[in-house]
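Read-outs: derived from the displayed coordinates by stated rules, not from any lab. Quick caveat, the model's predicted, so the values are computed rather than measured. Cβ atoms are built from the backbone, for glycine too; each structure is taken alone.
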Structure 1
Amino acid sequence: MTIHIDKTVVGALVSRVIGVTERRTVLPILSNVLFRLGEGQIQVIGSDMEVSVVATTPYELPRQDLSFLLPARRFYELLKEMDESDIEIEVGSTIKIRQEAAEFEFSLQDASDFPLTHVEAEREMILRAREFLETIEKVSFAASTDESKYVLTGIYIEAKDGILTTCATDGYRLALYSREVTGLEPFGGVVVPKRALLELEKLLKDGSELELGLGRGYMMFAFAGSRLITRLIDETFPNYRAVLPVPTAKAECSKTALGKAVRRASIMIGKSDPIRVELSGGKIRVSSESELGRAAETIGADYSGVERVLHFNVRFLLDALSHLEGEYVKIGLSSEYGPVTFEGEEANYKNIVMPVRV
């Protein structure tokens, strides 16, 4: 069977699913994208078994239904190098792609072997995409990248009384955010793979509506001709409420000034070396020392407590500061080596960082 398709249309569909196709996988078939043509539409599907993306667009084609597989990365690179005119796809004993004088031939694979995820949503809701995305962007940086702590590679999400709460932690830092989300219906806490939510961020348009569905062990998102389906992480997320510190002392300073001081002082040390932060009457001193030399900078602060000396992972400290809104940062101190809270102008958002023992 031979069909003619607008190359731009095909490229747009493949670009939406390419992010979840596997470069290296124990299931070689997952390095492909599945094309399904029929019923007046083209559908392209990519999956890594944990996350699947389905991209669909209306398109008038011959009445006969057709399904075939193409190597995702190779085909995507080919599309980027082709001209903007239509392409011809001939499916027979092989798959031939033609455009003007150029022809490319791929081996034929059995499309029925491609694993499809069929999930029935037990509850659905229509949300504002921008509101939902904000709750993810505020916390995703704190999720772990260590697969041995699988549950910590996900983001905890719960909905109650119109408030969506998200939390992420890697065991050394924690980010917690809550906000009202239009159209939200209540659901108990679930842990969603960070990778799925970051892929959703790339695909969503800020002003789009987002349909969220919950099924048994899955969460689904539908928007603007695309659908993303992800497995939930079936492990218990840590009870973050039990570890939220109660500050016994507080300091406040310019967020920008503190961030600049930390970045400048960090130039003198290695990536894994901690930075020293001293709090005393009316000031914060940021310093570092290594074989290269020393750096120190003092900024003004609203602090009248006892002198405190803390050491932080530089990246963790800068991440905590950079995600806060407002001109000032409020720093909450607990015990000598206890977690430190960083808050901006949003009362519903906090970042918590464990100091480094030296």
Structure 2
Amino acid sequence: MLIGLKDGATKYPVLSERYVGELPDRNVKFTAAKVRLSTEVSEYIPPDFSAKPGYYYDKFKVGASIFPRSLYFVDIISYTNSLVAVKTSDDIYHIAKEPWNIMLEGAIENNFLYATLLAWKIIPFGYTKLHPVILPIREHFNGYRLLNSNELQRTGFNGAEEWLKKTQEIWHERRTQKSEERFPSLLDRLNYNNLLTIQNPAKRYVVLYNATGTNLVSCVIDKTSLPSFIVNGKEVKPKGFIVDVKTWFLETENELEAYYLSAIFNSEVTNEIIKPLQPRGLFGARAIHRRPLLFPIHEFDSNDDMHLKLANIGKRCHERIKTMSFGQKNNIRAEVRLKFKDEIMEINQIVSEILNLENLEKVPTLFKD
């Protein structure tokens, strides 16, 4: 946090006071906190970004705002004659807060069953689970188009129409006044800033990394080989893949470009150099967003040996992760990094050269989640 006075020029460095210590809880009163904290006085100079950001700075976007999650994220109960019986996802229901801790059930046409990836399910070079979501959309040129209740009814999608009408009613009943002003309909909320409809179903590969969290983690999704959801021994194929708002993404037709970028984001070097730029909370660094893209990541060049080497290592790691099983462990990311220690060290070396970084030895061997 910076505190300043208006109507005057700021000259750096400025005085900085850093509070250090451990608190017993997130929301501790100041009287209790001050006896546990010590103060370190130093000088603060903001990061210098006089250099031009990397090529991909304005190429990545944030995903769609699929909120309230309990109205879209589902578990599949059964699948018969192109109708999918679903209920609100248990994963989402158990973490939902009032007024959105809602359990819904319905039967929806499989045309509207999509897959998405939540940020906390990303692991280095892969993911632990894709979530099914119900979305009233259809492909439209190089994007998507939202379908309202009238369009769904007119085209004979009665299951999707009933689901949308039900969720729209819940949205109207429980939204805040601010949301009512900003989002007249539930579809307005879903497509906030057109973050859903601008996604391109025609692009085969999606590079993803987490928008928030302590450590950067990334994977590549191949839309042509999305796994089916299995219910009662039957396979239910998702209609497509939609990127969620808690991840940043780039869509490309170039497989090697996708793996090149994911390798860079999974390197300890990139994770380390963004640390001074991340805001910090009680449990450490938090926001990531565009910070990795501030650094000079060059456009993928298939004639560059280092770019190709990174891409091939990234692809090899993605293929290997598919053969691994992790169960319900809490430290999967750390386990993956340990198993891929040699590959990550090789990636670190190449990334440090690409980004023209010195003092690679200062980067820790392995970081923890």
Structure 3
Amino acid sequence: MNKKLLLALSGGVDSSASAELLIKRGYFVSGVVMLMSDGQEKTAALAREASRQLGIRLYELDLRKEFKSTIIDYFISEYLAGRTPSPCVKCNPEIKFKQLLSLAESEGFDYIATGHYARVQRIGRAYRLAVARDLSKDQSYMLAGLDGSVLSRLVLPLGELTKSEVRELAKSTGLSSWDAPDSQENCFIPSGDYREYISQHAKASPPGDIISPEGSVCGRHSGIYSYTIGQRKGLGVALGRPAFVSKIDPENALVYLSYDKKTTDRVRLQSFRESYPGAVSQGMSCLCRLRSTGKLLKAKLSLLEEGGAKLLLDSPTPSVSSGQAGVVYSVDDIPAVLGMGTVEDIQS
């Protein structure tokens, strides 16, 4: 084959094993490590070590400025507005894959690749993303915003493998990353504590009242960014029984609680767009995913005149926060991404 391929290489087990697989398949592989935020020196060092072990060239891209203005600022502003963002869903098409494809084109590479768990399908002249064989590791939700210009050149070597198979491959080929821990969801928050991160990087968020299920003030909070719909732990109040966040009012800095975890069977999506021409139709049966770790839910899709969409779920699901991505899938044996939008509101 001897086709030139540019692989996003973090030095972790997934990207390193991907490089090994692609080399064995006959690709001429080079890697690129992308620095997205301060404090990622370890990522760069791991990528350099992996490229040394694999015997491949490594490019390095400093994307911290673009990442801050496009992702970090969005991430913080969404939480301050009482919404729950999907930073990876936004980053992949707007930063990571955009830069990966740009570098590949400027350096004469035929293909690009990453270590994500998903699959690319060709339907006629169109390309679409499908779920991974290992549904417990499936990352198609995170990649749902990729369009055909990316998918037509994208190779995802881990789509047919389980995580244990990937680790065994890395171990058998002597890659030092074979037992490395899984990467965290938000790469720019090393501690994993997004509340602490926002408090350190955002302008002061006004404190406000916490409203009990009975409608009275039962406590104070230091900022609505510390709360998401359905949250039970870390509420900062003691009511004598479990309570959940049922509503967030950003204009008045109020957090409302209920004793029952709210559910819904209707979800409205704004700025809905289909993945390729003819991917969706009015009233079609579909599957959907409403959070990164959520299950695939059965639903019917209604397309709205103003460019949005509405999902009528077969069964109620715990309410999700506005701001999160809502991804629509086909009902095929291997579900494929048909379109996506942003959760606008939950209708009871």
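Out of 1, 2, 3, choose the structure whose coordinates give distance in nm of label points 7 Å out along Cα→Cβ at positions 170 and 186 equal to 2.4 when calculated. Before the final figure, lay out each step's value.
Details: 1: 3.5; 2: 0.7; 3: 2.4.
Structure 3 accounts for this read-out.
If mean count of other Cβ atoms within 10 Å over residues 106-113 is computed to be 20.1, which of 1, 2, 3 is the source? Can you show the working numbers first?
On the way: 1: 13.2; 2: 20.1; 3: 16.4.
Source structure: 2.
By the measure distance in nm of label points 7 Å out along Cα→Cβ at positions 58 and 306, tell me the structure among 1, 2, 3 with the highest figure.
On the way: 1: 7.2; 2: 2.5; 3: 4.9.
Top value of distance in nm of label points 7 Å out along Cα→Cβ at positions 58 and 306, among 1, 2, 3, belongs to structure 1.
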